[in-house]
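Got some structures for you, see below.
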Structure 1
Amino acid sequence: MVTRSQLRYWVGFSIVPQIGPMRLRALLNHFGSPEAAWNADSSELQAAGLDRRSLANLLAARRALDLDREVERVERAGVTVLTWDDDAYPPRLREISTPPPVLYVRGSLTPADEWAVAVVGTRRPSAYGLEMTRILAGDLARSQITVVSGLARGIDAEAHHAALAAGGRTIAVLGSGLDRVYPPEHLDLARQIVANGAVISEYPFGTKPEAGNFPARNRIISGLSLGTLVVEAGETSGALITARFALEQGRETFAVPGSALSRRSSGTNRLVQAGEAKLVTCVQDILEELNLTMLPQQAEIRELIPENEVEAKLLSHLSSEPMHIDDLGREVQLPIAEVSSALALMELKGLIHRVGAMSYALARESHVSYRVD
């Protein structure tokens, strides 16, 4: 847990231009803490690998910023700040190659959000695209899946609206500071999302919605999610950037097919044609691929049946490749009867699935939050 005195330095680094996840990680590895990195002298910062431009930005920020005032500004706005060192930091997002060091959160992120699917698409959708978004995002929400999107015009906004209308949770990721909701006409939608999920950003207060922020924002949308659904997107749509990030992150990618004559569907059709996305016509296509067809029951069982060392051992030896129960028993050095009983419960929880005769593999979402310390 990050203390308030430590938080001020995380907030400070989030404000400094040119110091992103990779540079901050290098500084933390060198100095051990954000406080030590923030207060280091120029020669030490250069020795840690900070380039001239980043160093100049950091020194200028140290002279100009009142870190306590910045933290108070965030707190007065009712915003929570999560960092890499916080247990509440989204575990799935932590797994990507460049997770944001700081997340500004208005609303709440809950364990239920670990079961999330991103729904993205063009800002200029057709009636068909809007209708498919309403159906699919609404059905995802009714299946207790959190819908993640970018609050943009078009498909994104429709996905948020559909999730809210279905009584579900939704998360909006901004390419600006939380005090600069963009587009401005979605301010009321953002307020509704805060009451039923969260509006989040890696950018500090005051950050304008500049074009360069949105591609980086898209890695967070896919990074929070088990999979990314592209409903309608042309060849140059930003939604395809989100799909590309999902592929790089090892997450599932889905696409709604469209007319071969429609430029709005040229990007989604190409994803399917290239084998980069699975074709989706109904929500069941997504739920089956992500092993979420019995999510409500799985969530209930997880709450009723506590984690234990036997299950943790088995999970540590399982992978996406099927493993026979006899081989698994030898690996963990436990009686087959005990292994079999544990595997049965783990299958009910949705942590694993059976492949063939007495062989088991990890379910796609089993690694998310299941750990015994």
Structure 2
Amino acid sequence: MPGSSFGELFRVTNFGESHGPAIGCVIDGCPPGLTLTEADIQVELDRRRPGTSRHVTQRNEADAVEILSGVYEGLTTGTPIALLIRNTDQRSRDYGNILDTFRPGHADYTYWRKFGLRDPRGGGRSSARLTAPTVAAGAVARKWLLEHHGARFIGWMSALGEIEIPFEGTEHIPRNPFFAANASCIAQLEAHMDALRKAGDSCGARIEVRASGVPVGLGEPIYGRIDADIAWAMMGLNAVKGVEIGDGFGVVAQRGSQHGDELSPQGFASNHSGGVLGGISTGQDLVVRIAIKPTSSIRTPRASIDRAGQPTMVETHGRHDPCVGIRATPIAEALLALVVMDHVLRHRAQCGDVALPLPPIAGQRPD
């Protein structure tokens, strides 16, 4: 199936369906010698997995990862790494009523028109369940980048529906089910989610993700820009409808005297660019925000058609996230890590022997 692989030198191929026996991925291009165990990957999968709070789908999946190849005596060998996550809590009967109809806002109609048939069980290949292998692959990239460049990735929810979530500190992120960098408005967020569930409706979200310790010089002019690849990767995440780099759409109201990040021997004075200039990383934090649409699978009856083109009403049953954005933070972090990992290897291949006579300015990491 075209469109199932990601990256050039660090290449991830994703496979499986929501209600199939298993999902997983194959990572090709991971450098040899990285210490890697299932536990290194599981910690990230546990952050994304379903059933962790009453505000997300109650599908009870352990998301236990198995390393099938590419690791010997605890070290990566440089050969393809196959990761498997078995599905153990499918309830395919919940989707029997949509076999011949199409959920508004979902991929049912487009998959049917493209392939001539579709797997209706949990959305099949279009399900957000397929983000678990992405998180698993991202965990491998994160570990290598941390050990070799000190790079770190962190994200948080900055808006839930119409509720803006003020940033109070990253220490709050693991202490609430929303990945919010906030402690004071959690009760409001929980009440909002409870009301949505009771009404059979859903809402969207905004996620911010950042990468620190990124080397300067990543990205290629025109078609290999790192910001373009970040945007491409984020738009590949289910339900994402918008991506911002740096100040994003806020630049429309800015002037050049404000937006241009001034430089001095001490470093950049600001980071309106989001860590990218001319498609190449500056060594500052990469700053990315994504807009996630409301969940399409809702209990509220919606008008649609059946496969014969006749009008009908669709009401989706089963276990769904009233806001898919709640579990999106670890996925966005993983996608950003995969892009950075691929670009680090691409930069090393082309420019690994580039040595400038002057040290980088303060705050930058050398390539």
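As an exercise: helix-only ellipticity at 222 nm (-39500 (n - 2.57) for each DSSP H run of 4 or more, over all residues; to 500), calculated from one structure in 1, 2, equals -13500. Which structure is it? Present the calculation step by step, with values, prior to reporting the outcome.
Values: 1: -13500; 2: -7500.
Of the options listed, only 1 reproduces it.
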For distance in nm of label points 7 Å out along Cα→Cβ at positions 98 and 322 computed as 1.8, the structure of 1, 2 it came from: 2
Structure from which 0.40 was derived, FRET efficiency 1/(1 + (r/R0)^6) of positions 162 and 250 (r between Cβ atoms, R0 = 25 Å, to 0.05), options 1, 2: 1
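One of 1, 2 was used to calculate Cα extents along the principal axes in Å, for residues 154-265 alone, giving 51, 31, 29; which?
2
Please state which of the structures 1, 2 yields 12 when relative contact order in percent (Cα under 8 Å, 6 or more apart) is computed from it. Before the final figure, lay out each step's value.
Working: 1: 12; 2: 21.
Clearly, the read-out refers to 1.
Any read-out appearing in this document is the output of simple, stated calculations on the displayed coordinates, not a laboratory observation. Everything numeric here is computed off the predicted structure, so don't read it as measured data. Cβ atoms are built from the backbone, for glycine too; each structure is taken alone.
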